[in-house]
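Novice: Listed after this line are the structures, all set down as structure tokens.
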Structure P
């Protein structure tokens, strides 16, 4: 597995993040999913156009550990940075650590997916996967934390 941008989001992830930042449409947020992926699924993952399609893939599942739920990144915790000088790029970052509290043993997490939820309804069939990042974690009853940082860069 490798970090990747889903085909549906190529060239659009920054615009989706800007929708969240501008609250337009109202309720738009970024959702963070923990996945359990076995084997090399990069090609199939890249082609998935919704989170429902991601989770329906063979050898891909959303984590089911006690204490796990999708997390929300709203406008207040999202930063878009346009660098017109040094790197000539756009970065999208989440500003606060994402913490799952007291995550029980069970599924060993392999990846995080950042997905655009256009209306805040948290409906997998409507949520558009943006990026996937490696995130190897073996929950053991303690907290699981993803440190704040960039999840998308366009250059």
Structure Q
């Protein structure tokens, strides 16, 4: 897949919208490269947030500053809300915020990895779930819960 940036609009609140021409490889159908125009949101450092509606909801409506879950992630799925003093985790399915004092409960998303037991038996390193009873005593702990939530719903 090849991408060409056609235009960029930067917003003062901390994100930019890029209009991109995406060339999808359609060799299976014999068509070669097939262009498509798409608008995508990015952080000021170039990390992908999602579409413009998602970025507006996260940044403008909720006051969240998106960031990558891990250095090797390719999509922002966690972020901090200064006003609420909460770390949020999200995917296209769900969003939830965690602050100091929050506890991981039985059956909650951060308590599970999102993988099947069979898969985890073969790949235990993929289990990012936190133990039931884990309490966010600091904002860094709350960030860990948000990461586990984003991992489980992603």
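Every number here is computed from the coordinates shown, using simple stated rules; none is lab data. Because the structure is a prediction, the values reported are computed rather than measured. Cβ atoms are built from the backbone, for glycine too; each structure is taken alone.
Novice: Going by distance in nm of label points 7 Å out along Cα→Cβ at positions 102 and 134, which of structures P, Q comes out largest?
Specialist: The maximum falls on structure P.
Novice: Mean count of other Cβ atoms within 10 Å over residues 6-13 computed as 10.8: which structure among P, Q?
Specialist: Comparing all candidates, it corresponds to Q.
Novice: A value of 1.4 was computed for distance in nm of label points 7 Å out along Cα→Cβ at positions 14 and 142; which of P, Q is the source structure?
Specialist: Considering all the candidates, the number was obtained from Q.
Novice: Among the shown structures P, Q, from which was the value 3.0 of distance in nm of label points 7 Å out along Cα→Cβ at positions 86 and 126 calculated?
Specialist: Structure Q accounts for this read-out.
Novice: Using relative contact order in percent (Cα under 8 Å, 6 or more apart) for the comparison, can you identify which of P, Q gives the largest number?
Specialist: Looking at the calculated values, the largest one is P.
Novice: From which structure (P, Q) was Rg/Rh (Cα atoms, Kirkwood Rh) calculated, if the value obtained is 0.95?
Specialist: P
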